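No value in this document is a laboratory result; all are computed from the given coordinates. Everything numeric in this text was worked out from a predicted model, so none of it was measured. Cβ atoms are built from the backbone, for glycine too; each structure is taken alone.
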Structure P
Amino acid sequence: MSEDKKESLNFIEQIVEEDIKNGKHNGRVLTRFPPEPNGYLHIGHCKAISISFGIAQKYNGATNLRFDDTNPTTEDTEYVESIKKDIQWLGYQWQGEPLYASDYFGKLYGFAVKLIEKGLAYVDDSTPEEIAAMKGTPSIPGTNSTYKSRSVAENLQLFEDMKNGVYADGSKVLRANVDMTSPNMLMRDPIIYRIKKESHHRTGDTWCIYPMYDFAHGQSDSIEEITHSLCSLEFIHHRPLYEWFIDKLEIFPSKQYEFARMNVEYMITSKRKLLKLVQDKYVTGWDDPRMPTVSGMRRKGYPPMAIRNFCDKAGVAKRENTIEISLLESCVREELNKTALRTMVVLDPVKVVITNYPEGQSEKLQAENNPEDATAGHREITFGREIYIEREDFMENAPPKYFRMTPGSDVRLKHAYILHCTGVDKDENGEVSTIYATYYSNSRSGEDVSGIKPKGTLHWVSATESKPCEVRMYDRLFTVADPTGDDDVDFLTYYNQNSLTVIPTALMESNQDTPKVGIQYQFLRHGYFCVDVDSNEDKPIFNLTVGLKDSFAKEMKK
């Protein structure tokens, strides 16, 4: 391999290429993605997915999807199904059928028995508090349990009785017999089995003891003969234990490698905190478009390829870092600019009457669906005597260099004509109720011979043929980039009270097919929007995916 090529590879790719070169595992590459089905996937998981699946794809390997379902208290089939859906939506496919740690409960029990037989595990009757005290501190060695000296025969009988439901929850655990003086706290005789008399989402009441994650994880990798076990940096201190179990059990030597997890500004990835947002109604659910979950980002309108491109651009690092959310949003804009249909939507309508346009007359104008896509074609929009524009696009007493609509000035309507504003009507509260204008009949877009050069262009909709719609304007869920950065401050302190604004009275072009759920549009001058699942034929609902440019940072500084 040339030095230039080697430099272009991330550190995991360098490891894999070196293994292939040396014939390790006969050049085979098999990775796995092992989520615990106790919540929905989030932006951090996208990074892990892109690495595990991406590495396998690059080297003609495969990836197992394995659910690490070792805790019946928190796991649910709902999460299993959502995870499968999210992975496939991102464009990845696992090898064969999904796998489960629970598939291996029998083998894992056998591994535990083998450790007992080798004097490398023992049953401990101590309370959780007593075990925690035995652990010591990073600077003070732990102390041995009084049960550490139990005989192999006694431990085998006790462990079998645990399996058979003889003992109550929490009354006994099985601990690995490692080293209570180890500088690595995780190596101080960790618990590897506990009693939990709860039904499991797959095995029902077959088992009343369940393996701990650290015990099940490496052995499951080994059972599947995973060649490269890729995980986030938080598991680096677990690696010695991972390797200890594999070594002592003398099983297939899967190897763990760690990369920096995905941290993104204004997003949190703690399942516990995300669950709190859902349970306490700060959001409407796991798929709320403000959530950093894959289902939330999908509902918000993020294209899967934009998320994948973001993960690629963020890179694979060995050190923790925080990625600017502007990079993610830039990837979303870049993708949507190529694919989103253009349309005009007025969020806060005010009527404009074009006094010199014949009453009862209308005409069809041509508008391109996507200037970035020559195959997207054109649509027809209706123009007539009465239209709506944005209220903020009119100012009665405008300052110099105001390039929107104001009395005495000219402004162009997108895809239509140039208007000259002549005056306004106001209601009893002094609010503008109607704007009056004339049009230049020789200024039609694409055929303009008027010679007039207005400096502003406005979007608009027909007053007679526009369609009502609801628009949900989403902002970032938190007001600071790192809402969990201060342990002394509740992250909810930074909840953005203005993260959702609902506009129920917007108007959109009607000369299009009924918007279908998931279809993405660029609302001219507003941003990119996605049709929401709450939509119906009478009134479509749109979610703001991302603005045309980043205005959030500026708003926060005001």
Structure Q
Amino acid sequence: MSTPAEPPSPGASFAPSETGEYTHRQILTIITGLMMGMFLGALDQTIVSTAIRTISDDLHGLSIQAWVTTAYLITSTIATPIYGKLGDLYGRKKLFMFAISLFIAGSALCSFATSMYMLAAFRAVQGIGAGGLFTLVLAIIGDIVSPRERARYTGYFMATFGTSSVLGPVIGGFFASHAVILGLTGWRWVFLVNVPIGIAALYVVYRTLHVRHERRDTRIDWWGAASLIVTLVPLLTVLEQGRVWGWTSGRSLACFVVAVAGLAAFVAVELRMHDAALLPLRMFRVRSISVGIGASLVVGIAMFGGIMILPLYMQIVHGASPMESGFLMLPMVVGMMSASIISGQVISRTGHIRGFPIFGSGLAAAALLLLSRITADTDLVLVMAVMLLLGYGLGNCMQPLLLILQSAVPPRDIGVATASATFFRQIGGTIGVAVFITLLFATVGDHIHQAIGNESHDPVFRSAVAQASTGHDPVARGVAESILHPGHHGAVAQVQDDSSFIQKLPDALAHPFKAGFADSMDGVFLLAGLLMALGFLVLWLMPHVELRATSAAAAVRSEAAPTAPVTEQL
């Protein structure tokens, strides 16, 4: 008598083979859900940054809008290494679904905020979910695809990132420009749009993401997590608020002291926890990891700081709207995508990877140094050509550095390695943005005064000032008065809080303000270029790293084969 065959379990067609390897079709199916999760996080960042001015005006909290960004940044940064470690221990599917669910809940809550403080609190909830989106996506890819084969799939993720970078400002600008959409204030849809996308991502992930995981029972590094929070909360807070508080104010110094104390405690705890540590310090004894993480930190400072200035240059100096500036960033996105795809294909065929981040950081440094020579009169076509080079350089840095770190650690630690790369790059980006914004606004006043002095000998400029001083436009008349009376610098002081009036001025009158901003931005690009050059030098210390030819999941399964524990199908 024959026994009836058991019906296949849901998702059986997506499960790996007995060796732990996945077919190309299975990988493409899994990637569908991962791309939706990545798109969710990347789109939110660009949409909110475009609409934040409108949101803060509506909630009467323009002066505290930075706290909305700070709250999100703190929780997402803290959550990043925690997701990486927990994913290594307990599997990533349920954790990824938890991160998406929390992100959806935070997004829905944000849409009902009635004050900036309430919005900041809800953004903090959203940030906890966001911390797992990028980290877990990259770690899951490391689980199912070998480093040498990952090139076949890099293009999908770069296309997702590039699409969100362009669509974000467009969608954010659309929602922010409408007072009411379907009975709700337009800006509230900035957050509500995440809900249907997130629900769809949850369904796809539940149906398609079936990754074998060998569960490990070990101690949870609660004290490490607590000391990391004590370190990062004051550090990220002062990096975001230091320009307003003053870098040597009592509040700023107190934050620095607490952060240093928290860092000392974190190192002490991690040394005692050994392999159970949130960030095992033994990893840093591996030269390729220490060099890779150091380079990620320096490149993050230069990359995020430099990239953040480009939209400001487009909007302030060339008068582009937020939506237009999103499209103008397209050359850099194209450069990043094409470099990632081309470098990935070469790496896949040759197995050689060391030269790509070195070349990429050198090219990015050269592009940033070229950007430090632009002026208010530089043709946008030329600026966009340099942006293409910058994107191509960055595209050769980001993916290869991650592949090096994932190949340099044991397969069981791939989540920690991925989280470490993301974590230090994010910390670097936060430092870069804080330093570069401070440098920009610390120098822009003097540069505007200098530009006004230089143009005071131009008859066209003198005529524009004279006409504006007797005209009916109150904005132009106020600017003309501040120029005619050197002791009164109202317009120059105002421009640091609200630069929108520059676009309302006649071209001749607006030019010294645009020139002053361009000169200050040149200083930022110069510093970013020098830092990227430092990253280029650091990367020369990178040893040769042999990329694994098998996925992390297959490697772990092979190691566990002789004494295989019960395997949990996630």
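Below, the figures for the structure above:
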quantity: Structure (P, Q) behind the derived value -8000 of helix-only ellipticity at 222 nm (-39500 (n - 2.57) for each DSSP H run of 4 or more, over all residues; to 500); calculated: P
quantity: Label whose coordinates, when FRET efficiency 1/(1 + (r/R0)^6) of positions 209 and 361 (r between Cβ atoms, R0 = 30 Å, to 0.05) is calculated, return 0.35 (choices P, Q); calculated: Q
quantity: Cα extents along the principal axes in Å from the coordinates reads 103, 55, 46; which among P, Q; calculated: Q
quantity: Source structure (of P, Q) for relative contact order in percent (Cα under 8 Å, 6 or more apart), computed value 11; calculated: P
quantity: Structure (P, Q) behind the derived value 20.5 of mean count of other Cβ atoms within 10 Å over residues 313-320; calculated: Q
